[in-house]
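Readers should treat all values here as calculations from the given coordinates under stated rules, not as data from a laboratory. These numbers were taken from a predicted model, which means no experiment stands behind them. Cβ atoms are built from the backbone, for glycine too; each structure is taken alone.
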Structure 1
Amino acid sequence: MDLKEFLEKRKSCRKYEDREVSSQVLEKVKNLLKAENEKALKHNVEYKLYGSSIYDCLEGVGGYAGVMIKSPNYITMNYKVKDKESLIYGAYHLEEIVGELSQLGLGTCWITLFSIDDEIKAKTFGTQDKIDFILAFGYPESKPTFELEEYSARHGIEDFVYFNDFDTPCTVEQLYSYGLDEIFYYIKNAPSAYNSQPWRFLIKGENIYLYIEDFQGDANYTDSGIVMYYYVKMAELSSIDAVWYLDNAPEVETNFKYIGRTNF
């Protein structure tokens, strides 16, 4: 499945087959985490692999919408130092892991642990690292043919991409002239907390600036990292070598929270 199709069809998997992931596949997952950790540790983030015992420890105390997801394996996102950079790039690289697991035929689901006491987390994971997100993964359970897919309305491009200022929504024609129309068409499907699509992009001068509307803290930094990742990957398909910088905000009148900038 190519990136465009993956973004259009990407859904969280909340039910898994009652069987272990094969040892051959788990070995590939371990190698994947090793490769990702080489990049993520530069941002004070590390990923670790756990088995099904995590479910027994966290059942009844937290999970997706308050319900713990049962799966054969989990990946933790461990913050060595928890700040804007680690939150953003932790999500950035975890979403890359999601894509790689999909290529192995595995379903995934982000699980938030904000409501779980730190002592319970330390006992569950055997570490004092800060852990607010884990990724459940395994073989997806087949859905009955009569089960309807969940539908979530998506903002149109003009609702989250702006030109020069936040009073001027960017048109598809403008994006086409910059060679950005496909990028934004597909990254509108990037996942975000509660499918809120809080990101707002401002095209100004030679940069694209990323902001968050109604900023809610850590979860929105995570949303930022995910959409930043997909911008870079979609830009690659258009032969754009995109790089994100978490630097100072430009002089723009807005109440939105500034995150960073990239090129196009």
Structure 2
Amino acid sequence: MIKHKSSLKNIIDFENIHINYEVGSPVLENINLKINTDEHWAILGANGSGKSTLIKLISNDLYPNTKYPFKKKVFGKDIWNIFEIKKNLGIITNDLHTYFETQGKFSTAYEVVLSGYYSSIGIFKYHDFTKEQHEKVLEVLEFLEILEIKDKKVHQMSTGQLRRCIIGRALIHDPKAFILDEPTVGLDIKAQNSFLKFIQKLSTRASIILVTHHIEEIFQEITHVALMHDKTIFKQGEKEKILTSENLSEIFEINIDLQKENNRYYIKSIGQ
């Protein structure tokens, strides 16, 4: 059962959203999306379909900028401070992972998680922490199943270990939901399997919004799927109704034979 800090029903409530980077060049068109707190979603689409832009829309890094009337609510609010929304919504991207690899490589696992209190890359002398906050870091590391590497530095970690630390950095705030952008990128087969099992565990603590182009990342607990194609949401709804060979063939523009076994989806064959 998902444990939420709030009884708010909607995580995301978007209607008729359009975004242009410049006049005449839409990057998202007619986005309609409603995600509730008792659901886990996968947002699936090919590269260039608009998935990354949708993440920026959800996180308030982008805002609708066209003449069309729209609704844009996150956790029931129209306007959020970016730092406040990220306490309620853990956003885990590969850009953040890369930033820690380059700018925070001498931080320990403990410090990466602790830095979540200040949304910083690293810990600085002027940062002040309570005893309770330090205790929370240890609890999070234990939940992440990496307590034994708490003193290990980022540059010594595997890709999977660092990714868990970055999730822990968000988990320190007990967010209501997580957005995970291509979470198994850079992981070998064994590490992918381990990480997906961890995400299943994470789904007991918060709603999961998985953004991916990999069918095999869609784990059993995912309840709903949104398919992105050509800068909009092609179809959305309950997983079993949306994940079909016909729909995937449409959004990936190639014939796909989708199969399901042991509650997991996989592509049996790809044709022309």
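A few comments on the model shown:
- Comparing mean count of other Cβ atoms within 10 Å over residues 79-86 across structures 1, 2, the highest value is found for 1.
- Computing helix-only ellipticity at 222 nm (-39500 (n - 2.57) for each DSSP H run of 4 or more, over all residues; to 500) across structures 1, 2 gives -8500 for structure 2.
- Winner on distance in nm of label points 7 Å out along Cα→Cβ at positions 199 and 239 once structures 1, 2 are ranked, highest first: 1
- Source structure (of 1, 2) for distance in nm of label points 7 Å out along Cα→Cβ at positions 15 and 111, computed value 1.7: 1
- Origin of the derived value 4.8 (distance in nm of label points 7 Å out along Cα→Cβ at positions 103 and 255; candidates 1, 2): 2
- Source structure of the calculated read-out (distance in nm of label points 7 Å out along Cα→Cβ at positions 63 and 247, 3.3) within 1, 2: 2.
- For relative contact order in percent (Cα under 8 Å, 6 or more apart) computed as 25, the structure of 1, 2 it came from: 2
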